[in-house]
Structures are given as C-alpha cells and as structure tokens.
Structure P
Amino acid sequence: MFKDPALEELYGRFEDVKKYLGVTEMEKRISEIEKMQESTDFWANPEKAQSLLQELSSLKKQLEEVDEIEKKFAYLAELEPLKDEDPEFLQEFEKEKRLIREEIEDLEIKTVLKSPEDRKNAIMTIHPGAGGTESQDWAEMLLRMYLRFFERKKFKYKIVDLQPGEEAGIKDATILVEGDYAYGLLKAERGVHRLVRISPFDASKRRHTSFASVFV
C-alpha cells in the first residue's frame, strides 16, 4: 500500500492490532450493552449498570481511536506521492508518520491489558526509602515524572495527599488518576525504584543510591 518501508511496516502492525482487539466483536458488544440500556430494569443493579457503562465508554473510545488512525493512513496515502516535490509536504508526512506510530504503540499496549480492572482509575502512592533527603528528592523526581506522563496521556489527576520533605523532596504523595486504562498502564510501576547519582546534597560529591517505593 505504501512505498515508504517504515510506513508500510506501521500499516501491517495496525492491521495486526485490529485483529487482536477484535474490532467486529467490539462493535457487537457495544450493540449488546446499548440494548441492555433500553431495558427498564437496567438500573436495578446500579453497580453492574455503572460497570457496563464504563465498558461501553471504553469500547467506543477504542473504536474511535482505530477510526482516527485509519483516517490518518488515508491522509498519508495522499501525502506520500507529494512529499518529494515540496519540503513542506515532506515535513508534514514525517510529522504524521511519527504521530501515527505513537498511536499504534498505544493501541498495542491495550491489546495486552485484558483484565476488567485494567480499564479502571488508579490510586498511586509514592514513599521515599531510607536515606533522608536523598530518597525524598528522588521521590519528588518520580512524582514529577508521573505527573508529566498523566498529562501526556490526558489523564485527569488529583494530588490528594502531599507531605514535603524537611530539606528537599517529599515524604509522601498520593495521587488519584482518572482515565481509560489508567490502572492497566500504571500497575507495572509498583515496586521499588532506584537512582544512583552523584549527590547534589553531598559536599564531597560522593555517589549515592536512593530508593523510593511506588504502590498502585
């Protein structure tokens, strides 16, 4: 379909992702839930109804993502013959190719997040380990990194608890993260995170190892 090898490879990956996601099955499931909504006893079990609505929203969002990528491939097919004629077309072609790669990678991750819990919101807690200021500073670095990640993924988040360190960093942070697949994307972050560096707090400039724990 495409002469550009990298784009052709991306298109092949996209077709594979659609198979793994089961687009046809997703469309059937959306129809099923929408029919359930028409039932007079749909809200008889509020917890189950809410869970079904979350599933419906998630499925629709994924189908929208697939549709958007298909539109971008169509646009790139139009751009490809023109990219060698004008530097602006080439720049636009490369930009769109980069964006479509990121979107496909995001969908690929979702193909392995099959648990119903993966689609849910998440609560993340960050605790510095032993080491005083060093570990507290590392914990704050992790917090800033995660907040940037949430913003990039367009997740809503709220810092519900934050205890500053005495000299620098933080003693504790708890963040409520809301968004599609927030838990699934964050659960792998659970555990102890380590940083080895020349300490900015040590006048002798010695190497220090700092630890911080992340719970999701």
Structure Q
Amino acid sequence: MLRGHISRCSARASTGRSSPRSSSHDLRLKDKYVEEQWTFVRGGTPLIDEPLYRYPAVAYQAQVHAAVNIGLARAALDMLAGMSGVTKTTTGAPRLADRAYYRSGLAQAEAQLRSARAFFFECAEASWRTVLAGDPVLPAEANLLRLSATHAAHTCADIVMQAYKMAGISAIYRENRMQRLVRDSIVVTQHAFLGEGNYDASGAIFVGIPPITPYP
C-alpha cells in the first residue's frame, strides 16, 4: 500500500507533471476561511487511527518528494536511450549508440538509478511492516527513511543532469523535455527535508551522537 502512495508521485514525475508546469512552487491563499476539519498540527497526534497516519510524517514527506526525482531520472534515461539511433548530428559525428562514452554512461546511470530506488523502497517497506505490526518506528529506522530519500533525491538529480549532458545540443531547446527534467529535478533537491545536511545528521545517529538539527 505504501509503495502505491509513493509510486504515484514517481509516476507523475515520469510524465513530466512537476513544478514549472503545475506551479507547485508558488501557492497563496488570501482571505479564505478554512474549516477546522481541514487543518492539522504538524507533529500532533493523528486524528485517524490507520497505519498510514502512524508512519513518520517528516520522513514520508521527504519520500514523496524524492519519489519525484526517481520518476524524473527514469524518464531522462528512457529519453536518452531513445536518442541512441538518431543519425543526424550537428557536426556529422557518429550516432550516440556508436559512442563508447554514451554506452558506458547510460549503463552506469541505469545501475545508479536502480540501486538508489532499491534502497529507497527497501527502507520504506521495512518501516511499513513495522507500522502494520502495531510497533513504533524507532529513530534508527526513521533515520534510514530520511537517508534513503535524500540519497534518492540527489542521486537521481545527478542522473538527470548526466543524461542532459550526454544528450547533446538538442537538449537545450525549450521544446525538448530533457531541459525541463533537469530544472524539475534540481527543485526537489532544494526541499528542506532533503538537504545535504541530512547526511551529517544521519551519520550522527549512526555513531550515537545527537544531530545538530532536529532529525529524523
């Protein structure tokens, strides 16, 4: 069930539905009344007693954002692979499929994506089983949720950028979807719950000292 919730974020990303076109980076509500039943206190006691609402809220928010980059990386590599047989180039150079750096880079990026995705879902599913069993998700387990989400977000952003570079000059044009994937993937890495400071905080938990910032 949890995989379904998170995967929908990844699927939306892989179809190109993210910040620049949805304007999800800019939201304002003015002079509107919000009924109490539509409000919540962050970190407060859940009002609904279901497994999803016992799952660590901050980690979950980090995961649904990281899932976007997993989808963007998948889309970028699929696009890059689809360009391999294009014979027309600006300089008359060999097609991408005939270039060793392209084949090697594509294979490495595929391995990086699948590895990051596997770590991401391994941690999510382990914590989901804990919640379904009626047990609390302890800090050590929540740490892995945040770490795997942060790793996925940044690794997949790197993959998208690498795909953009290997795609060549055609990727820079506004009508080319690749440049939009790059922009969107960078937005995800800027989220407060996915910052690179998470690596320091995660390491602190591994060695048994308090993180400098509130975490996980």
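Figure out for me which of the structures P, Q the number 23.0 belongs to, where mean count of other Cβ atoms within 10 Å over residues 59-66 was derived from the coordinates. Comparing all candidates, it corresponds to Q. Across the set P, Q, distance in nm of label points 7 Å out along Cα→Cβ at positions 27 and 163 reaches its highest value in structure P. Which structure, out of P, Q, was Rg and Dmax of the Cα atoms in Å calculated from, if the result is 19.8, 64? Of the structures listed, the value fits Q. Assign the value -18000, calculated as helix-only ellipticity at 222 nm (-39500 (n - 2.57) for each DSSP H run of 4 or more, over all residues; to 500), to the correct structure from P, Q. Considering all the candidates, the number was obtained from P.
Please state which of the structures P, Q yields 19 when relative contact order in percent (Cα under 8 Å, 6 or more apart) is computed from it. The value was obtained from structure P.
Every read-out reported here was derived from the displayed coordinates using simple, explicitly stated rules and does not represent laboratory data. Quick caveat, the model's predicted, so the values are computed rather than measured. Cβ atoms are built from the backbone, for glycine too; each structure is taken alone.
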